[in-house]
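Visitor: Each structure below is given as structure tokens.
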Structure I
């Protein structure tokens with residue numbers, strides 16, 4: 001027996017911990033905790049794309065989930081060798097000099113600007129545009145070139161610049177800012193020296209324009225032109241970064257007591273969920289791993305020889321070691337995948353919530369039973385009805401830009417659109433159009449990689465959408481005209497985090513070796529249905545035409 005490790009995966013709505021047997025990847029225990037403040041949409045304003053989360057949701061979730069898997073597994077705490085944390089990103093948090101999130105201070109406990117800025121917060125569009133303009137015109141190095149040439153409002157510097165412009169109190173109180181994965185890792189370890197704390201290579205490279213070729217973060221001369229605050233902040237950030245197979249520190253006595261663990265437990269450097277998910281799915285060269293949930297992240301690894309000095313345009317970064325140490329990690333993705341379908345469900349829910357559920361004809365018990373039945377059957381019945389619509393029938397054309405466009409070529413100003421509606425268009429027709437749209441958006445990403453010389457031999461899907469919707473996965477295989485394998489694990493990001501923990505704690509020598517023993521098997525494979533590929537190609541032409549129109553005509557107005 002080699003020992004056990006814990007992967008802790010922070011998603012948009014919940015955190016889950018898995019306790020894994022490092023010898024074979026067997027899941028011994030798992031626990032999910034839903035963020036209670038987030039569930040009430042506190043500190044959020046969707047009308048302006050403001051999505052903030054209170055760190056207490058994360059801290060409470062950490063204690064509940066890890067303690068639960070330790071107790072439920074009945075494993076000797078001394079045999080739990082390591083923990084690694086993955087989170088969404090870029091999700092920065094303002095903190096004091098002691099590393100305390102401002103939202104934990106009395107004066108800031110209800111201030112949205114003191115909260116963690118969730119990845120899908122798009123309040124910083126103007127700041128991102130300024131970064132892109134300056135990167136191209138300031139006369140020096142273009143610090144956006146390793147993040148696809150376009151800096152996004154979803155990322156570190158833009159979000160910070162937006163908050164400090166809007167909120168002087170936060171600006172004056174924050175000593176530094178930490179990515180969510182770094183903050184939760186820092187919280188657990190004994191050493192509380194921020195100057196020596198090991199920050200995530202993944203987070204820094206993909207979201208903060210860190211690159212070894214210019215010695216780390218962009219220089220103060222560049223940042224000062226954006227905002228003098230950012231230049232001063234650089235002194236309180238970091239120069240070096242570390243891959244997630246490295247040790248950040250040992251579990252502190254305080255948290256060992258809370259969790260029922262030992263201070264001998266190693267805490268690995270933090271990472272992002274998509275990158276650890278790719279590791280959990282046994283990523284290898286030329287495999288595109290699609291982490292499919294509320295949004296998607298598309299991950300590929302390549303060697304230096306494969307990249308040969310190129311900078312890949314329009315993606316979310318190319319960073320040495322961000323997925324597998326020794327390989328360059330390439331990231332792309334869609335700002336909305338499951339979120340697009342969830343939006344449509346919420347639209348259709350309105351009459352149910354405001355007419356059926358407020359009716360005096362039904363008893364409260366009947367309303368409760370009906371609500372459960374609808375929740376369980378809603379998407380499935382829509383999917384079944386949409387799948388039954390033949391491709392020869394008139395189907396609307398939709399765009400997947402309900403939350404802007406991440407890649408290729410980030411633009412969070414873009415909006416969703418639907419065309420080709422008629423009196424015959426019913427809910428299943430629109431739903432089918434939305435599923436087509438998220439699949440067309442997926443193909444655009446794969447096409448961009450191929451155009452830039454990045455080879456793709458296989459596609460691997462992970463996440464709830466991949467495992468629960470055969471209809472979507474078959475449509476995706478037809479649209480991409482490639483076979484798609486589905487990872488069997490329900491918790492691939494948490495499993496990938498556990499794999500990093502197994503290397504950091506010395507159980508395995510490297511991530512590839514650990515992944516071969518612990519990574520997920522595959523439970524399904526979808527092959528293109530050749531008789532549909534040509535039809536989907538024509539439908540995608542309509543998608544491209546609608547996208548061009550929205551981007552060049554409607555957006556300008």
Structure II
């Protein structure tokens with residue numbers, strides 16, 4: 001099908017706190033967008049941060065999907081509504097859920113409506129640390145190393161660890177779960193009216209990076225491996241999947257129910273889903289050997305390389321290397337930090353504690369003050385941290401960015417943070433600066449790992465909330481990495497990437513690269529490293545690495561003592 005400039009596509013990005021939909025033409029004309037914040041998630045329901053439990057109800061997703069698409073279409077008008085050709089979605093991941101034979105999440109069935117174990121297990125849920133360790137231990141001695149294409153280290157943030165933890169901890173869910181699906185696979189299945197789990201199209205991106213899927217293995221790990229992990233997994237492989245699909249492939253056409261609900265024609269194509277960072281990298285116009293960093297609550301770092309360059313190479317300690325997970329026909333490599341913006345948000349919440357718990361202020365005054373501080377506190381901290389900072393007066397605090405464990409390099413969710421060098425003279429802006437430095441040093445550790453493994457990094461592409469909002473963080477990151485950082489112009493890069501894949505799935509473009517060329521937003525600015533700070537940060541990075549080794553060793557020794 002030749003490209004039709006009058007056709008429009010919808011990209012939907014399911015993030016950690018909210019979902020947003022964008023409407024854009026195949027010639028790159030940006031029509032509009034809409035955002036919905038998950039109501040149950042906003043209330044903190046089904047989550048227990050002290051236990052590292054973070055669950056999301058499928059109704060939050062369905063309500064957000066309906067509201068955002070309806071709103072953006074209503075604002076666009078009927079002429080555009082009737083010319084929508086495709087919808088594609090991206091989601092966080094790994095975010096799996098237990099489903100029945102029809103592919104319905106158990107939380108949408110009788111008796112499971114309020115059961116967190118029947119809901120989507122969000123990427124940041126770390127309840128499966130023990131199970132991840134068991135997977136790594138078994139893989140190390142198995143005749144096939146099923147972790148070799150995911151960096152050699154399986155994470156508690158990923159598919160199988162979460163499934164194993166859930167079937168062990170909830171007998172009712174185990175008995176009723178026919179299979180398990182990723183969020184990015186379920187939404188297209190839902191939109192196309194799927195009612196047979198065996199016909200669900202599974203994302204190559206999700207399966208390859210999180211479920212140990214690979215052609216070499218004939219799909220996911222063999223049943224004898226899964227049963228060796230726990231007999232509770234007996235028979236699960238035949239209820240899962242063999243084939244996977246890249247995001248340029250159609251998942252099917254919009255169902256009659258969803259066509260009526262959204263007011264769209266039934267012929268609208270629905271693309272195969274993928275993870276947010278992978279589609280975001282495409283929306284951010286990724287190029288070979290440019291590290292694409294989606295910087296929000298966490299970071300997801302994407303890199304693409306020609307397959308022939310990767311022949312025979314296995315990159316240790318990253319989140320996987322998968323053929324076609326980002327750009328079909330290219331090798332996609334993933335890394336990231338388990339906390340980035342979450343580090344700054346954590347510190348803000350520490351400072352807001354006295355206000356939240358004040359008994360002096362009346363409720364309406366307390367809420368008004370909290371609203372004001374929520375909007376201004378980080379900005380004021382950045383301003384104060386930046387004032388009069390030089391190599392000479394740097395107080396040399398050193399912090400670790402492991403408040404939510406470490407994703408890359410070498411996933412280890414047992415790790416926790418530390419701050420070294422504080423005194424009675426240490427101020428809140430001093431600590432904030434050290435925390436920002438720690439996130440930048442964590443980013444450098446990822447870059448260093450790629451380079452050590454023979455993968456060159458030509459530059460950095462930045463996108464996401466932190467990249468767009470904080471010049472303070474971005475300039476420091478450029479100084480720490482000693483690399484320029486190009487900031488993507490689009491406010492909704494992940495949703496834009498989804499729209500590009502949707503246009504390709506609908507046949508408006510033969511290849512997603514052509515969709516990127518036609519629909520890309522370009523870059524709004526470039527941060528260049530400050531030569532006066534590069535050497536200084538290199539020395540501080542050495543302190544970060546030294547502290548990291550010390551803290552990791554102490555945590556490892558403590559765990560050995562507790563276990564033995």
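Visitor: Once distance in nm of label points 7 Å out along Cα→Cβ at positions 332 and 484 is calculated for every structure in I, II, which label goes with the largest value?
Guide: Across I, II, distance in nm of label points 7 Å out along Cα→Cβ at positions 332 and 484 peaks for II.
Visitor: One of I, II was used to compute distance in nm of label points 7 Å out along Cα→Cβ at positions 92 and 404, and the result was 0.6. Which label is that?
Guide: II
Just so you know, all these numbers are worked out from the coordinates, no wet-lab data involved. The shown structure was predicted, so the numbers you read here are calculated from the model rather than taken from an experiment. Cβ atoms are built from the backbone, for glycine too; each structure is taken alone.
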